[in-house]
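Listed after this line are the structures, all set down as structure tokens.
Any read-out appearing in this document is the output of simple, stated calculations on the displayed coordinates, not a laboratory observation. It should be emphasised that the depicted structure is a prediction, and the values quoted were computed from it without experimental measurement.
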Structure I
Amino acid sequence: MFGNRAVMHTRVFGAVAKQRDISLDRDDLDWVHNTYAEIAIHGKRATQPEMTEFSRLANRLLQRKNAQAILLAGTDLSSFYAEHQPDFPHIDLAQLHIDQIVRHALA
């Protein structure tokens with residue numbers, strides 16, 4: 001799961017079961033949180049160094065810890081990847097919210 005510290009520590013405020021979450025180690029969690037904060041505060045789009053690091057972390061979780069996908073748990077990550085989708089399996093929570101809102105609006 002990638003997001004801000006509160007979201008990662010609480011597993012999306014309790015929405016993700018502990019058994020379904022693979023936690024990042026402290027250094028990686030700090031990097032993800034700090035990068036997420038920069039994205040949120042400055043409205044950054046994906047840069048090559050940041051995309052490379054997110055991919056490295058994601059692939060490590062996928063390969064070494066048998067994760068199936070990375071949860072992008074923050075609207076700012078959705079905009080970060082607006083021009084270049086992640087190169088790893090992921091679930092974008094912001095897109096899930098948008099899809100649900102549209103479904104309800106059209107119902």
Structure II
Amino acid sequence: MPKVQLHVDTDRDVHIGIAGPLNHSTWAALRRECHELEDVRTVVIDVSGVQSIDSAGIGVLLMIRECAEKKKGRVKIIGAMRNPSVTQVIKLAHLDKIFEIE
């Protein structure tokens with residue numbers, strides 16, 4: 001079961017930490033949070049604790065991006081380079097072309 005932590009700071013930045021697999025279970029947990037984001041400037045997704053990403057996990061990242069863009073925000077993914085399998089999925093899905101990756 002994935003673990004999701006959400007923190008909103010005073011500068012309208014949202015930090016989402018995900019540990020475990022990034023899959024359909026993560027999607028269910030984040031879908032509720034995504035629609036409650038208001039006046040977001042930047043969403044930072046920390047995937048350093050992610051073990052694997054499947055197609056639903058890619059969908060999670062795209063859903064967060066869509067929510068942020070609707071509110072004129074941007075999304076940054078951090079920690080992706082810590083796990084070669086996560087890095088590989090990000091590159092194969094061309095997520096590195098649409099997300100800021102650190």
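Identify the structure, out of I, II, from whose coordinates relative contact order in percent (Cα under 8 Å, 6 or more apart) was calculated to give 26. This figure was derived from II. If helix-only ellipticity at 222 nm (-39500 (n - 2.57) for each DSSP H run of 4 or more, over all residues; to 500) computes to -17000, which of I, II did it come from? Derived from the structure labelled I. Looking across I, II, the calculation of Rg and Dmax of the Cα atoms in Å that yields 12.3, 35 traces back to II.
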